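Values in this text are rule-based calculations from the coordinates and carry no lab data. Being a predicted model, the structure only gives us computed values, none of them experimental. Cβ atoms are built from the backbone, for glycine too; each structure is taken alone.
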Structure I
Amino acid sequence: MNENQTPLALYVHWPFCLSKCPYCDFNSHVRAEVDQAAWREALLVDLTHEAGELPGRTLGSIFFGGGTPSLMPPETVAAVIGAARDAWDFAPDIEITLEANPSSVEAARFADLASVGVNRVSLGLQALDDEALAFLGRAHDVREGLAALDVAQKVFLRVSFDLIYARPGQSMADWHGELTRALAFGTEHLSLYQLTVEPGTRFATEELAGRLTLPDPDRAADLFELTRATTARAGLPAYEISNHARPGAESRHNLTYWRYGDYAGIGPGAHGRRGGMATQRRRKPENWLSAVARNGHGIEIEQRLTPGERATETILMGLRLGEGIDLVRIARLGERPIDMLVDTAAIDRLAALGLVASEGSRLRATAAGMPVLNAVLGEVVAIREPA
């Protein structure tokens, strides 16, 4: 299939948060008030620009993400969906997802958001333990989070929520109990992330000072294996390194990223990939707003990717998936033989160690390879320019 025939994805980044987060470096975007009319108009202008660059496409998904997009007025969400419908054909089963914090304030908006077209919600529960939620800097407690989950399951067709594990002091038994409880709520999709520390965050400062200690790699690997085994038994196998779903309930939007399809990104800091072009919007909200008014879009970087860069990105994203990558497609994107894009000798070594598997033209990381995926990728990718 021609790359341009695959469904397009639209990512809408809403940068504003109401409170700071200890493991996020985006905290400069905390705002008490936002000029909603101005932001709605700017998003529509930014979207119109992307639509002009991607004519004649079918839109398979829209994802409202970023800071606290569930605090976007339903009128803004409706306006973006309407503009997207005017710009592109909608796939019959289009997935329209909105990220939400599980607070009572946001849950009160769920019905209105569903009424304007949102059909999937991703809830940031993050833990089912009040002490853990306090450690993670979350404003909600377990009771409020589960109340929001209950509302979401009544309102939206599809519901996902995330949890963070490998927290300091968390035992295997603790995590197994928490995960088992999470699975009992019956959602079709779970995002389960190991706690990581990003530079420039409060957690990074705490770790540097010796006040935060994460599990060692062996314990983290054990927790990872426990997670995959427990979700598989419950009928939500891992389809990506951190995402688990009932068959058919995978996130269509995120699959577009991981399968390296085209996606348009609008809003401050949003990234996009379209027709071999990488785009990045201005990150600071005020700078993005000014750029949209001045230029008709918020783009800061628009760069043509080389075939080798496209092949590399496809490998890096695709090996996160349980289905792996198609080496024939990689060669086509890279415009050179596959042995100039991947290290075939390294793949043979990794296969002998049980870390990757090849089936025809497909290459995938095994269950044993997923916990050490970064190391596997470092071995596999070997771009050589044609003579």
Structure II
Amino acid sequence: MRDAIRDEALRLGFDAVGFAAATLAPEARAERLAQLQQFVELGFQGDMGWLGERTPERVDPATLWPGAKTVVSLAMNYGPTHDPRTLQDEPARGAISVYAQGRDYHEVMKTRLKALGRFIWDNYRHSIKVFVDTAPLMEKPSAQAAGHGWQGKHTNLVSRQFGSWLFLGELLLSAELPTDAAESDHCGQCRACLDACPTAAFPAPYKLDARRCISYLTIEHEGAIDREFRAALGNRIYGCDDCLAACPWNKFARTAREAAFLPRPELTAPTLVALAALDDAAFRRRFAGTAIKRIGRDRFVRNVAYALGNSGARETALPAVERLLVDASPLVRAAAVWALAQLAPDDFAHRGGTTTESDESVRAEWSATLAEKRPQ
């Protein structure tokens, strides 16, 4: 049965298949729970309050579903063709995280996982539950237990075969199957990922403060991004690949073979000026079927506005920022205020935004930016 499941998973397009016990030893359960509780107590989850909920289920698959006996851990490679950090040398273009340049991985993997689940049910009549990053299940510890790789110092999974570029999904299975050997940590003394972070989001190896992480700030965070991090965003408008791309184990990485994960040409190096002009309907059309669509137009254009402010391209970027100053969204207008101050600091103070702006949050942005730009 185990061999048949592995063969079918590979036939369906998964790049790696592993098996781990669903029930944890008491000491392993206690260790995972303590780590998650510390993460939440320190506030490292930021706005992601759901990480502090249902913690027993998160750390133990058998608590999430008492009928579970085996975790079938599945992985799909989305490795890029080149180092994504090279786009940082083109500040007039937006950098979108590699994982979001193709089709939404949730949908791709869920379809394959459900197909594998049907195969198991049709042939063996064992119950299954499917998970793709949308339920309280800690996927990376399960993937490490199943032998796919280990959680590196950047807290992401590292594979000796695929580097840092794996999507993960799981099947919880009611049958008890032989398990694979867990992978051990091979980071050694390396700290390349930690040193690569533009915002110092790692307070220590293997610990991430999401509140400082560009991926969190540009995707999960709903409000204005803290002033401390805006310049560090550079041209990153959706996610950040720096810590992943810096990992030396990527020398063994392979380019994605799944067509759905290949980058759409219009998402590899889009111009910021063009993205700033997107209204809601155009945003939905452009990003249909991608993970980007879920954050909505306003949050995305907020990120674009900050990137325009960082671009230094006053001649081309300033007209786009001027238009965003009268955008319907207060979130976008506030980001445009900051961008204007970066591109045109000499005449910024003469705009009178604090008196003409109707939204209190945007007025506050004008005041804070004026204070920041005022000579000391």
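Out of I, II, choose the structure whose coordinates give FRET efficiency 1/(1 + (r/R0)^6) of positions 55 and 215 (r between Cβ atoms, R0 = 41 Å, to 0.05) equal to 0.25 when calculated. Computed on structure I.
From I, II, which structure was relative contact order in percent (Cα under 8 Å, 6 or more apart) = 19 calculated on? Label of the source structure: II. 0.80 is what came out when FRET efficiency 1/(1 + (r/R0)^6) of positions 7 and 143 (r between Cβ atoms, R0 = 25 Å, to 0.05) was calculated for one structure; which of I, II is it? The read-out was computed on structure II. The value 2.5 for distance in nm of label points 7 Å out along Cα→Cβ at positions 15 and 135 was derived from one model only; which of I, II is it? Only structure II yields this read-out.
One of I, II was used to compute FRET efficiency 1/(1 + (r/R0)^6) of positions 87 and 311 (r between Cβ atoms, R0 = 35 Å, to 0.05), and the result was 1.00. Which label is that? Computing FRET efficiency 1/(1 + (r/R0)^6) of positions 87 and 311 (r between Cβ atoms, R0 = 35 Å, to 0.05) on every structure in I, II gives 1.00 only for II.
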